[in-house]
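Below, each structure is written out as structure tokens.
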Structure I
Amino acid sequence: MSYCKSVLLVIIVLFMALFATITYAAGDDCVFIHHSCGANWLSNSLNTALINKSYIDERNDIYYGTTMDPDAGRPASLGGTPGDNTNMNHWILWFNDYLETVKTFGCADGENKIIMFKSCYPISDIGSDGTEPGSPFSGTQSMVNYKSVYRHPSGSGSTYTNGGYTYHPLEDIFATNPGTLFIIVTAPPLCYGCTDDDNALRARTFNNWLKNNWLDDYNGNHPTYKNVRVFDWFDVLANATDHATDPNRLKEEYGGTGGDSHPNSTANAASTVIFASGAENVLDDWWEEFQDASLPVNLVSFQAAQNESGIRLTWTTMSEDRNLGWNIYRGLTEDFSNAVKINTRLLPGAGTCMQQRDYNYQDEVEIKAGQTCRYWLQSVDLDGRAETHSPITVTAASGSAVSAIPQTCALYPNYPNPFNEGTCIKYDIPVTGHVRLDIIDARGALQATLINGQQPAGTYTLNWNARGLSSGVYFCILSASGHKTMQKLLYLK
């Protein structure tokens, strides 16, 4: 018996050592737009919880004093230091005038796939119901003004005008960016002596409307996106509406009786468990749902190769939802605003299709040897809404075809997941070298070796069929360029 235990212990140690060397695939980045309450929460425990997520590569901050330029063609509506502005009436400016900048703010590479944003506690003192239609640009704290930020009273697709520019309510902005997970963090409640019963009740009423009525409508209109979530921090921290003396105020144990509306360290620690670190935290669930969501276009590869006529572009989708067609943009810098559209007519898409589709386009352009350019692929749905996908880079070589070279070693989430028998696996190799792609089960036993040999730098996709294996959790491990990355696969017969 002792011998068996020793062998089992050795196996466990070896298995743990294997996974200790695994660096999860470089995930997407997360940015948090916040003020002092958010800063306190981060320093207490939230920052540690976020950076420990395998799917968050970098966690970035937009805070007091943060400076940034608006998007190309948009006004600097938040002034020289946009980070100073996080009241409710500022969010329509943030997401109309600065969204593309926010997506890459602080990123060494990639982009902020998760955008969290939160107002500070003063906005939880809502002075009146107001009268429809309300104004999203008004600093007056009323229910109708707050609601107008998220939805236009005339319905989806309607717009506002401010300073000569057109502004969309947030629900329409979110719907045109299904590749970004937007997390609305409601403002915390005020302390006992910092508001009155009526104003505090309006704050709860608004937050309930936001996370229930408004979010339900958004999800009903866009059932496949799963890209908007509401973390009702107010509800986590506030007394109930039927509290005997101080309803809808910051709970006593969270600092509510101290005259300061900043949630204390106890509040911050408890909030982190619910939001990001607990066994059943909401962030993990939201990210998994977002990753598994059927986006309008599930683009699994986009590549370019030089030939005698210029640059040959090829791309593949695994599914498309109401995809009208494609635009292709070319630029010589990383700035998409300087890119030019190279197709004169919209290239036809597949509409709604749940099968693999392959596309190609010949860009008849002369690129000198050593010159680098970038290509962006943009999908347009039947409502005319566009999603611009991450660019690829091409460096021209004299006399030979070249492929777009990935910058890092990456293993992408398989599709579909969960899957029945077959699933598509995509990975990037930044340099030519030995590549190994293994499938192991939850006990660490090797079930399949899909690749084991030399491969040139590039992006690859392959299909793995799990026929003959039991249903359950498996892991795909990519070993290349001195790195190990892993993705979880769920096989359901």
Structure II
Amino acid sequence: MNPTVLLPADFQTRMQSMLGPEYPSFLASYEKPRRNGLRINSQKISPEAFRKISPFPLEPIPWTKNGFFYPPDARPAQHPFYRCGLYYLQEPSAMTPASFLPVQPGDRVLDLCAAPGGKATELGARLKGQGLLAANDASGARAKALLRNLELFGVSNGFVTNESPDRLAASFPEFFDKILVDAPCSGEGMFRKETAAGKTWSLEKSDSCAKLQREILTQAVHMLSPGGLLMYSTCTFAPVENEGAVSYVLEQFPEMDLLKLPQEYGFSPGNPLWGNGDFRLTRCLRLWPHRCQGEGHFLALFQKEKSLEKRPLSSKPSKPKKGGKISRPQMLLLENFFEPLLPCLPAFSWEQVEIRSEKVYLLPEGLPPLPKLKGLHFLRNGLFLGELKKNRFEPSQPLALSLTGQPPARLDLSSSDARIAQYLQGQAIPAAPGESATDSGWTLLCVDSFPLGWGKLAGGLFKNKYPAGWRCR
């Protein structure tokens, strides 16, 4: 076994009991190097198109159509494409929960334990700016990282919260069409990736996590609309956290049933004997590191019984306003800036624009009016478009990354251009005559046609407007 991987003795004893003759293969998997993966942002580029421009070799991950293995010597986080939000770095087996939850544009989706955003970014990309993505994490620091990743991916219809599940459930009873609960767990599937996971593991930790998982699932069921789908997942092998948690839901909520997940790619079914004996547990999935090229995961897809009553739609967001009515000069500033960009905004409507303290937001569809959400702590409601200042509008970095297509005012550079690195460090860069589609004013810097950030052109110089908190050191 790789000496850097710590497998606690109690863990090995339990795994030997669970796997029987497969245990030696399971143990041998820890002697192999782990595989690295990235997932393409399908809202910005198709997997096929990205493979044609990829700066490093890619090997398809069989269970995720937009997921790829990349070689250990590649440095995808250092390439400008990463800063354009073209892909997310994610452990290959961790791609399965969001991949197997059938999200469609227009759905109301909740990622209840969303930080740092690996699964939420995929859900947001598949919504394509339509409907609602509520992404929550109980940790304030982790919720901030979640927001950054959603902004980097160009998600325009997000509602990012930092709340406990019970407080969310009080505001969103039977509201969401699709819910993902990638629950806090004992992390046994991460022993090879994170050495600290093995050091802090114990049998008691699994029991503690199992209790928390049941509490979270209870609130998730309350928030799921009739006929809606709930994906439960963990990155642990512990039966008490997997089949045990699923058994709890089936026993406590008879309106919940399990749907069968695809059992291929080396995946194996759940084991009824590790839960309450219910045969439906075979519809769950287990990913083992000795059967597939991933660290290990568990998945269960529930469906809530449909109701005969039709669910009422929530109120639509109000028209643009600044406290009261938006002023005509402000509206003219916004119209002048945004009219050329409208073809590049996938789901823009003036009816969804709101102004709060001079900051301009594009609200997501279908979210109840904010007074009904009073008391909830949220970091962002919709897309932050920019800020109104005296006689001008200054666009935001999240707006830049949400744009698609070919904005008219842009400076398009090759990913190999040395000026890209200078821009990411916060420096002004030269722009030759005719190199930009405009000669002056706010201009979008693009990398091989993909938006990276804003600047202002003046006298052949592209003045840097990349936010300080986003810059490379």
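We did not get these values from a lab; they are worked out from the coordinates using the rules stated. Computed from a predicted model, the values in this text were never measured in an experiment. Cβ atoms are built from the backbone, for glycine too; each structure is taken alone.
One of I, II was used to compute Cα extents along the principal axes in Å, and the result was 72, 54, 34. Which label is that?
Source structure: II.
A value of 5.0 was derived for distance in nm of label points 7 Å out along Cα→Cβ at positions 286 and 374; which structure in I, II was it taken from?
Value 5.0 for distance in nm of label points 7 Å out along Cα→Cβ at positions 286 and 374 corresponds to II out of I, II.
Comparing structures I, II by distance in nm of label points 7 Å out along Cα→Cβ at positions 118 and 174, which one has the largest value?
II
Which structure, out of I, II, was distance in nm of label points 7 Å out along Cα→Cβ at positions 38 and 102 derived from, given a value of 0.8?
The read-out was computed on structure I.
Upon calculation of helix-only ellipticity at 222 nm (-39500 (n - 2.57) for each DSSP H run of 4 or more, over all residues; to 500) from the atomic coordinates, which of the structures I, II produces -5500?
Working through the options, I get structure I.
Using Rg and Dmax of the Cα atoms in Å, for residues 70-301 alone as the calculated read-out, with 17.0, 51 as its value, let me know the right label among I, II.
The structure behind it is II.
Work out distance in nm of label points 7 Å out along Cα→Cβ at positions 158 and 230 for each of structures I, II, then name the structure with the largest result.
II
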